[in-house]
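Next up, some structures in structure tokens.
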Structure I
Amino acid sequence: MKRLIVAVTGASGVIYGIRALEILRALGGIETHLILSPSAARTIAEETDRSIEQVRALGDTLYSHKDIGAAISSGSFRTEGMLIAPCSVKTLSGVAHCFDDELVVRAADVCLKERRRVVLLFRETPLHAGHIELMAQATRNGAIVMPPVPGFYHRPRSVDDIVTQTVGRALDLFGIDPRIVKRWQEPESAIPATAAAKRAG
């Protein structure tokens, strides 16, 4: 079974991480290793109708953000990489500067040193020069910075459509295709309707 680390930080847009976990659970065959930052718990309460317990239950394995001795803090623990969704400025800064004082950044740093994919759904706008420098440094370290900019060629009809498409494109970067992405010039019939894709945001 493949393993993917998913971290949810306190930036706005926690639904991206939640939707990724829902889709991966519905897909099967991928073991999720979940880290929730303390700020994520507050943002989940502010932005969704889900409880923190419901979100925790979506991960196959849950870690404390303080547990820098967790399995995912070692390169010998093999994974497909790490998705940080959403990624806060603080987390981006930690990844850019290898500041491994807690598990989210430590796990990301380990994935990067092992040349595994780290995808950062960086949620901030507008940007100042410091943000841009951090994104550039994180990219030089090997991370992929993917601001969750919505596409519109797939004619989204709801916020849920936008979130699901973005998460599907993020999972593409790990070679994971749950067949939820409406791809350019692909027939609509090629995309099956799934419970995960229909779930309200």
Structure II
Amino acid sequence: MEQRNAELSALEAQIDPHFLYNTLDTINWKAIEQGQYDISEMLVALANILRYTVNNAGGTITLEQEFGWLTEYLLLQGTRLGKMPKIEADIPEELMGFKIHKLLLQPFVENAVKYGFAGKEGQCVLRISVNSLGSQMHLMIEDNGNGIKESTLQMLNDETAEMEGHLGVANVRKRLKLYYGEETTVYFESQEGNYTRVHLFIPIAEMAPKK
């Protein structure tokens, strides 16, 4: 029933989004006419993100496609920061075709920008790595940002904790269980002032490309 409700919510989110695309397209041409090419680039990225979010909401895409989308997402987030974070990927070629449900990584990337990189001097680096570990796929999102307080870290790693202020994390954890079963886990590790790492473990059988 929960999965059914999630699918219904995803379908409702797709209702008539075209006016947003048309409006963004109009604003984009206005920006180009006035030579505001940075704004134009941001508008195009935003339109692509909206299409990615709405089209086949709740569906699956390859790890290669997810990484490409996150790169575009960071273009907009870099504007918020005032500098473009460097994104690094360590995804073996043979794993690029494995599939993941859309928007599972986005909340962790958003948190890295919003909390990890806030006020940070120097280069902001976001690393995404994927490895196969026996029957599970290990996905890791790491930033070189501000880190997380010990009390917050304990709450994030407690699946029974109230997640006020961290609804994106709670949402992803719930979706992971619905999509992939109870064997799926999310684990955080961090050191204040140095880094935060998010580990996702997903059964490989649920991600493998269909032959």
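Laboratory data are not the source of any read-out in this text; all were calculated from the coordinates shown. Because the structure is a prediction, the values reported are computed rather than measured. Cβ atoms are built from the backbone, for glycine too; each structure is taken alone.
Determine which structure produced the value 13.5 for mean projected area of the Cα convex hull in nm², calculated from the coordinates; the candidates are I, II. Of the structures listed, the value fits II.
Once mean count of other Cβ atoms within 10 Å over residues 66-73 is computed for every structure in I, II, the highest value turns out to be that of II.
Where does the value 116 come from, among I, II, when volume of the Cα convex hull per residue in Å³, for residues 90-161 alone is the thing being computed?
Label of the originating structure: I.
A value of 17 for relative contact order in percent (Cα under 8 Å, 6 or more apart), calculated from one of I, II, originates in structure II. Figure out for me which of the structures I, II the number -11500 belongs to, where helix-only ellipticity at 222 nm (-39500 (n - 2.57) for each DSSP H run of 4 or more, over all residues; to 500) was derived from the coordinates. Answer by label: I.
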